[in-house]
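Listed below are the structures to be examined.
FYI, it's all coordinate maths here, none of it is from the lab. Nothing here was measured: the structure is a model prediction, and the numbers come from that model.
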Structure I
Amino acid sequence: MTKVMVVGLDGADWELIMPWVRAGKLPHLQRLLAEGCYGPLASISPPLTFPAWVSFSTGVNPGRHGVLDFFARIPGQFRVRLYNAMDIQEERFWHRLSRENKTVGIVGMPVNYPIEPLNGIVLPGFDTPGIGGGKAPADHMYPQSLYRELEEHCGGYWVVPNLVAFGPHQMSQAAERIKFVTVNKGQVVDYLLTSRNWDCFVFVLGETDSVCHHFWRFHDPASPLYESDPPELRDTIFAIYRQADEILGRLLELLPPDGHLVMVSDHGMGGTSDKVIHLNLWLAQEGFLTYKEQVWKKTWWRQAQRRLLHAARDLGRRYVPHALKKFLFRKTDLIDRLESHLRYAAIDWDHTLAYSDEGFHFPSIRINLEGVEPRGRVRPGKEYEQLREKIAAKLLEWEDPYNGARVVHRVYRREELYSGPQACHTPDLVIDWHQDGAYGYLWRPSAMAQEGRPIERLDLSKSSERRFVLNRSGRHRHEGIFLGYGPAFPPGREVNGLSIMDMAPLILYLNQVSIPAGLDGRLPTDIMKGEYLQEHPPQYDSHSETGRTQEAKPYKSDEAQEIEDRLRSLGYLE
């Protein structure tokens, strides 16, 4: 029976990889490109890690699987909570494989906590709580007996490099930590593949993403955020890709001749600009949002609030014992309430038509709709549709004051991107942003604007602005990577037109398991050899239901704070 390896290089981008391949610096990837087929892989829109990996594993759009962002809105409140695996309303492909008696290994997959037992093994991804300095405990593995084995043979399983522990003057130490965790994951995967029987093994390496968020400014001399000092950090991104290439080389040694290897990324990666967008300030400027006060004015009280929030987080993260943090966060939600206050309290909801949650990655727009928002004032139907049209038209006219270029490439109504029972929870307008030249804009809550303008250029002479870009010099892009290797794929062929939702049906097919009818993704037969398809005709199951109903199980407060700190270290939160 054929074996299938699936390798996820989080945030990998062909524009980053190909120059190294052409220079002969990534020999195993060079071999895969010559002997397999490859091309761009369209992510979901916007290209966010959580919903992208869930679309990869379910084969459906976020409006069906239910994971729309890092955070879920709490109904009837201007508050949010973190998504986890219990929010996923569709079956992931490894559950189907497990039911078909395939032995499965899942290592490092995001949005996979709480862990569900299956026919095989599971090691958590970066969004699992309770891992302290980065190493996974036994109760976060399946089966738990893995813990002793991995401790003995690999020094444990290190889930994350815990970059939140490193400050602006510790980037060299942070780089070494990322390298250490990457090597450890390679050792863990090697041990698991050689010590167990398996049919399908899925491994996601998150360090290819986190290294770009932190070290793009050292890697790219053309970046507006470029730093040449210290010089030894210049090749940090390449060092992680070289380690990933070495892992791929070992996987190729372990792959049987009739086996397949599929390599993907959840999105691409590029550099960021030195310009910041404050979307709610633009909405206010255009008359769609009203503030109670000039939110950007640096009054002593507003500065004190912001400093208190950051001080509470930093001091708590670094110095408060874990047991005390656990007690405080489970008994209070002070930090969440203060963050919600800073983000939403200055908005005059009785005179606001539309607003943004102002996430740090690809902010979108919500209509202040009656019956949906706590203090909605826009009526459903004609008034709602006309307002969406008006806002979309204005967005397309928005110009960058520094160069006159258009800021927005396209505006999607939610129904253009999402379908399914969860689509009603998505933003009303999703923005496809233009690049600022070759670099992506940064985004920031309007309360942090320096001069009260919708677009501002960072003043990198200020320490606060340098801290802001510490983990934000790399930014997600829509096109990730795909590579298929093995007897099903033609060698050396470049392919196009693939979606991340196509990967679940492809992986099921390569495992010789029937594909559920009705997925949003398709089996991409156009990228495979005709003779292989004839010998192995695809099987479809028109009777099985992929949807599932499970009750959400939010993280406890201390767990949520741990995951939020991790997301903050990656630049997704302030």
Structure II
Amino acid sequence: MRFDQPVGTLSQRDTSAWAGGWIDANPIGTKYVNGATGLGAYHTGADLNCNTPTWDADAHAAVFASADGIVVFAGPKPVWVSIIVIKHVVDERVVFTRYAHVENMLVKTGDVVRRGQQIAQVGNANGAMPYHLHFDVSFANLEKSPGDWPGLDLVRLERDYVDPQAWINSHRKQEETQDMAAGKLMIDGTDGDGLNVRATGAANGVKIGWLADGEPVNVVAQQNGWSQIEFVNSTRGSTARGWVKSDWVKSVTGEALPPTPVTPPIVKKSMLMGVNVLNDFGALREAEANGCKFVMVMDGVSEAVNFARAHPDGYAMLRRYIGSAGWGANDFIRGLGVAADMPRNLVLTLFNEADTWGSSPDQLEQRMRVEVDFVSKARALEYQGIIALGTFSMGNPQFAPNAPEFGETVALIKKYYAPLWNNGLIALDYHAYSPSMTHLNNDGDLFWYERRWEGFFRYGGLDPAKGLGVFFGECGVDEMGVGGFTQHGASSQSIAAWIRRFVEIQMRPLEIDGRQYPSPVRGGAIFSYGNNGDPRWRDGYDIRTLGAAPFKNAGVWG
């Protein structure tokens, strides 16, 4: 990722720091006494001043985002007066830039910004200081503590802060195919008609924007004749992501775009079995201590993120309980805490079974529109993890060809899910329950229950060789009128036998049009291990009292 100095003209910012008469009046590591507090400290960054061509030429000068990122704080802080903090992800490491003593802030927390976008003006801390921009580059969590200041702790200063001039000058190299600010790639050749930007790389992808000839773009990935681009969303004044036909993305010299590599998703080679803990975080810790590497967590964003980071060879699924609340894409973005630094093995799900809307075609389309909008917004925020759509309950969606709603259901899957799946943007979430303890022995009926997810590939246009996998946020036994394993009085041994048989069934090849494909299933979470106080789950499903024995006996936990 390229970084520029945060002040100066475009040509000044397009060279090494510091340029254009800007100087660092107080370099990092300088020991001084803070006039506002009277306390000694080591300076954490640069104090950028410009007195050329006139004294106080820096007063009210524009302040620009040093690199692409997300604003995680924009507001007042004691001593600092006004601070903006932007979070960046550089080679999978989170880095923050901080812009202090500013005035006339143009961004707010949550905004996606691009390098070179104006975010504020140089201020003087409401007259308490000379005009200048305090600028930091830090590995400390400035999202949590925007006003972080090590004071006289030199060890922490050297650990958490870097010389901003050296950082910028060592992060200026950028491939031509990813240089948007200099305008080296642009939309061209539409004869004035402009170009639609779509949520997915397909002609029937949802339209999310429009670009005219000459608009600069940054190419993120390419596949099947389509380019995923970053572009400036004119309504928000910030960066968004979408897909356009590669034919219209050219260099300023009119040359066609060279191919760029696509980062492959994380793929586990075998199915993992774990637990759905609801929001029982004590149960989560217990399962983790016993060797569990696959969990579904409800409402615990930090718990799921921490689990995923601790187990890069596993998965953490995460959902929010919304009940009948009609959440839109932005509600899910906020509720799930979507961020660029979330781990790649975190799996986000949205609607749970019949949350908000039911499963009729009209209701199904309502939720699918929200899901597609969420995918577009999450990817624009540079979320690198997995998004699993669907989360259908047992008996859904309708894959019986003789059912009245079959045709409409399949058409909706082809319209909304297939383009996302086939472009490697989503996974599927399904609740894979057996209707009885012995149903797994009935091979002829598995499609309608444990392997109903096959219908997405048989009828819905999903390519078995693509997508990010199939996940079971819930699985187990759910017999109508009886309940789960607990209500059946299942022992550790009988649950272990069910798990072994379930894994064997799910890992069978997927056969479509006479051709066999490896199973796309990545893992399943037994419902439930722990409970949230609801007597239905506590008395009918919770197997936590059996501990790790069923999973260790089945050989799925270490």
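Starting from the value -11000: which structure in I, II was helix-only ellipticity at 222 nm (-39500 (n - 2.57) for each DSSP H run of 4 or more, over all residues; to 500) calculated from? Comparing all candidates, it corresponds to I.
Highest-scoring entry among I, II, by relative contact order in percent (Cα under 8 Å, 6 or more apart), is I.
Each of I, II could give log10 I(q)/I(0) by the Debye sum over Cα atoms at q = 0.07, 0.13 Å⁻¹, but the derived value -0.40, -1.49 comes from I. I, II: which one has Rg/Rh (Cα atoms, Kirkwood Rh), for residues 159-278 alone, as calculated, at 1.04? The structure behind it is I.
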